[in-house]
Structure 1
Amino acid sequence: MTGASGDLTRAYDKKMTPHNLNMPGKPSHVLVRGTNWVGDTVMSLPAIKELRKLFPSAHITLWCPDGLTALWTATGIPDRVISFAPNSGGPLKRSFRMRKRLASEQFDLVVLFQNAFESAFTAWLAGIPLRVGYGADLRGPLLSARVPLTKEIRLKHQVFYYLAITDFLADIFQASTAPPETAAPDCSISLDVEIMETARDMLLSGNPDLNRPVFCLCPGSVNSDAKRWPADYFAELADLLVQAGGQVVFLGAPQERDLIETIRSLMQNRGSVNLAGTADMIAAMAIMNHAAAVISNDTGSAHLATAVGALTLTIFGPTSPGATAPYGPRSHTIQGHAPCAPCRHFECPLPAQPCMRSIEPRSVFRKIQEIASGGGH
């Protein structure tokens, strides 16, 4: 990404340089506090790729919840990952526990993609000299350089929210990766050949015929039950795909296995396999890469599918695609409508779940046919 505009430069400080930030030059030991969710992690990939280009000789360490270690390792971008258990005490306890570990590493820059007070407080306790991020959650005084959150950034897709941080750093260090003006942010992840072969073997173990199209369905949603398209709708869609000559592979977290078995029990046709809990996150990504299409709720699975280049259709009901839809050339969405949507409920307070019920299985099936033939937008 190129540096921020002149107006944006004036907005933070025209005189901000490595010198007055007490840095002799470009940082050599960089810490990045990643986000806490899978989807946000994928959307931050273009920014950390730009960070790598800005500081090509720096050692970059990623700091994230332990559930995201495998994903960050699979990207091949950071040199190392430091993880923590999110349930290991409250924010204050975690901050003091992590402080000693971070202080011993002698980082000279921490880039805070995650917006919580805790991450800035921990970096401040650890004595990291340059702490860069947005001043959200009352953490401005803990930062040595605050990225301005402009109206322009707020109106863009979330990938640009993270890229604005690297734009800010590019201005400070008078650096630019100078991509072509038409270059789109890159959320892609390339998986190793061995992982792809393992995924193929896992698919075959469920007896699919890979000469027939495989459709991956992701009916769970760890962070919101309200985002789940109804089980009977998923079952009807699966039947339509099987009747059209396809095979259905269900993917999800271990705790979603029972949900998927319920869906399979509602199906009229055979021709599906449940790999929830059998395929871990990285294996699931590789399986989705083998698929003709992935149909997912608005959850991390949709972002993972898009990251590996799968044709992806994300179902939105209580949330809007807007700034947080999976970002990529093969990503598509279908939106439900209801007078009460959008909302922020974890569980729908209405028995009929109107926004999700408004998206009928045949509509999703037709949308898949449309985008698979190249007619989707």
Structure 2
Amino acid sequence: MKAIILAAGKSTRTHPLTVNKPKPLLRVLNKTLIEHNLEQLNGLVDEVIIIIGFKGEMIKKHLGDSYKDIRISYVEQKEQLGTGHALLQTKIEDKFIVLNGDDLYSKKDIENCLKNKYSILAKEVNDPEKWGILSVKENFLEKIEEKPSKPKSNLASTGLYVLDKEIFNILKDIKDSERNEIELTDAVNELAKKEKVNVEIVSDYWLPIGYPWHLLEANVFFLKRIKTPDIKGDIENNVTIKGNVIIEQGTIIKSGTYIEGPVFIGKNCIIGPNAYIRQDTVIEDNCKLRGEIYDSVIMKGVVSKHESYMGHSVIGESCNIGAGTITADFRHDGKNNITLVKGKKVDSGRRKLGAFIGDNVNTGIGTLIYPGRKIWPGLGTLPGQVIKEDIEE
């Protein structure tokens, strides 16, 4: 059996984390999103076709032509003309799976979908007006409606389908949507008019990565699944480690450091001396860190050798965090933090929200960053600068 992974999009809503890389290469617990999905597909399919577009060569270089027992091939979608258009770049004769390369799915749910000739994976959501919402009758799909103003249910499409060659015949006749795109959902609606498309409800997990803070939440989700500590690094004297903590090989935890899990620390890091690593923190490989870190993702090669505070934040690769840098993360009125996405205000749904910093950013000493602010890759701040607005290219 084959699977198609849709991984061609530019992913502007997750800027600045995806300015210089495709979203499927963002990592959760030090493993890329697309590798998480390949892990779930392993044993279910023998070949995966990845539809690439924006920075597609980075995906090809990272994955190569195989992942465990799965052969990998690539098809380029040169123009981003919709999910249906992406599917038309390939052709499969037999039953196959389609899924998004930047959402996280569970093998258990994929297996449930595969029990049917045709199926769509759905999940109940609290904000149905933001999703493609399903109308369902007797467990079969009637229609998918994109972001309806008056939703008929709270069942959202997860973007995972089980289909066969019939979908290609339908896609050839599908007209462009209001977005001037060929939509896979339109084709699935046509399929549902003449075939029974089973609706399977998520029984394990579906984690969409739509905004930068969703990367935080996905990491926390998997951190909380850690059942036992696994410490392979070198721990100096006078270090306190509590809870479920993973420390990979080559990492040194220096004296005076306090770690309270769940926490993940990758390979070849130097943590401390006198660092405070609080729960729900993920530190990727080759980092050198002191100060206090809480509920944050610190990507590969970040250096913060002096006292600083990074809370509820994502710090991109190879950043240098100057002494005294603070990511403010809580509004005094206790309301949800609002941030700008593509020039529009977006409610993050989070009372605590830090900074989102792209790769290769340098912050000057004493930098103070307001909640939800972003710094684009390769830029930086001056000593003592207060960041009240995003710093973009």
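All of the numbers you see were taken from the coordinates with simple rules; none came from a lab. Since this is a predicted model, take the numbers as computed values, not measurements. Cβ atoms are built from the backbone, for glycine too; each structure is taken alone.
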Which structure, out of 1, 2, was helix-only ellipticity at 222 nm (-39500 (n - 2.57) for each DSSP H run of 4 or more, over all residues; to 500) calculated from, if the result is -4000? 2
Mean count of other Cβ atoms within 10 Å over residues 265-272 computed as 14.4: which structure among 1, 2? 1
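Computing relative contact order in percent (Cα under 8 Å, 6 or more apart) for each of 1, 2, which one ends up highest?
When relative contact order in percent (Cα under 8 Å, 6 or more apart) is calculated for 1, 2, structure 1 comes out on top.
Among the shown structures 1, 2, from which was the value 33, 26, 24 of Cα extents along the principal axes in Å, for residues 41-112 alone calculated?
Details: 1: 35, 25, 16; 2: 33, 26, 24.
Here the read-out was taken from 2.
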Across 1, 2, mean count of other Cβ atoms within 10 Å over residues 209-216 reaches its greatest value in structure 2
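Upon calculation of FRET efficiency 1/(1 + (r/R0)^6) of positions 33 and 201 (r between Cβ atoms, R0 = 30 Å, to 0.05) from the atomic coordinates, which of the structures 1, 2 produces 0.25? Before the final figure, lay out each step's value.
Details: 1: 0.25; 2: 0.85.
Label of the source structure: 1.
I have 2.7 for distance in nm of label points 7 Å out along Cα→Cβ at positions 105 and 137, calculated from one of the structures 1, 2. Which structure is it? Please list the in-between numbers first.
On the way: 1: 1.7; 2: 2.7.
Of the structures listed, the value fits 2.
Quick check on the output: 4.2 is distance in nm of label points 7 Å out along Cα→Cβ at positions 161 and 321, derived from one of 1, 2. Which one produced it?
Values: 1: 1.8; 2: 4.2.
The structure behind it is 2.
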